[in-house]
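Since every read-out is calculated from the coordinates, none of them should be taken as a lab result. Quick caveat: nothing in here was measured; it's all calculated off a predicted structure. Cβ atoms are built from the backbone, for glycine too; each structure is taken alone.
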Structure P
Amino acid sequence: MSIAYCGLVCDACPILLATLEQDKSHQQILRESIARQCTELYGIPMKAENITDCDGCRADTGRLFSGCLGCEIRKCAKQKNTENCAFCADYVCERLEHHFSLDPDAHARLEEIRKKSRV
């Protein structure tokens with residue numbers, strides 16, 4: 001299981017799944033669903049054509065979703081050269097607190113990593 005800096009499971013990310021989808025019509029349906037979720041759940045107006053290919057925020061392929069490209073959590077973790085936020089000396093920071101309010105499962109994942117790693 002690949003974990004993003006913020007605790008998201010990359011392998012389950014709808015944007016990555018849409019990127020990997022070979023059937024173009026099904027890929028379009030997935031992108032429309034993602035755009036709708038971004039708009040309704042996060043208040044970020046999106047259209048299907050805004051959902052770009054993405055290989056995950058830790059990948060070095062150059063294919064990165066625009067929402068991940070500007071992610072402050074990602075920028076910080078890359079600057080600190082940390083595997084993910086669980087290993088950061090500033091864990092839990094203000095950026096993560098906001099993210100965790102939207103995704104409590106990400107918080108639980110990072111807590112589990114810290115517990116296992118005794119950070």
Structure Q
Amino acid sequence: MSTHKNLEVWKKSIDLVISIYNTTKTFPEDEKFGLSSQLKRAAISIPSNISEGASRNGIKEYLHFLYISLGSASEIETQLIIAEKLGYKIDSNLLDEINHLKAMLINYISYKKRGLKK
């Protein structure tokens with residue numbers, strides 16, 4: 001049976017969650033309920049919305065959740081840039097990882113939209 005767990009974009013989003021958690025461990029303690037928390041919530045939102053959308057009845061609903069995932073990915077990108085400007089250590093590979101995931105989400109959304117037009 002094919003599920004969201006077989007999707008490369010879902011697998012990559014899970015990897016991103018791990019990367020974000022590892023990165024935020026290095027943030028100052030006073031960011032625990034600020035930027036660290038927000039980054040973690042946004043990261044968890046991506047695979048969660050992919051899986052929730054996949055469980056819905058139609059492509060339109062699925063697309064809605066995929067767009068939420070894309071929005072969360074963009075949110076993370078912005079938050080990482082802010083963290084970097086605040087002087088927190090952000091591995092450049094993490095920014096590459098988020099940009100790659102955003103591209104995967106955009107491609108997957110385009111693929112699903114083509115199915116809507118049939």
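Worth a mention:
- Entry that produces 0.90 once FRET efficiency 1/(1 + (r/R0)^6) of positions 22 and 62 (r between Cβ atoms, R0 = 30 Å, to 0.05) is calculated, selected from P, Q: P
- Winner on FRET efficiency 1/(1 + (r/R0)^6) of positions 38 and 54 (r between Cβ atoms, R0 = 25 Å, to 0.05) once structures P, Q are ranked, highest first: P
- Computing distance in nm of label points 7 Å out along Cα→Cβ at positions 30 and 46 across structures P, Q gives 2.9 for structure Q.
- When distance in nm of label points 7 Å out along Cα→Cβ at positions 6 and 110 is computed for each of P, Q, the one that comes out at 1.0 is P.
- For helix-only ellipticity at 222 nm (-39500 (n - 2.57) for each DSSP H run of 4 or more, over all residues; to 500) computed as -26500, the structure of P, Q it came from: Q
- Structure from which 14, 46, 27, 12, 2, 0 was derived, P(r) over Cα pairs in 10 Å bins from 0, in percent, options P, Q: Q
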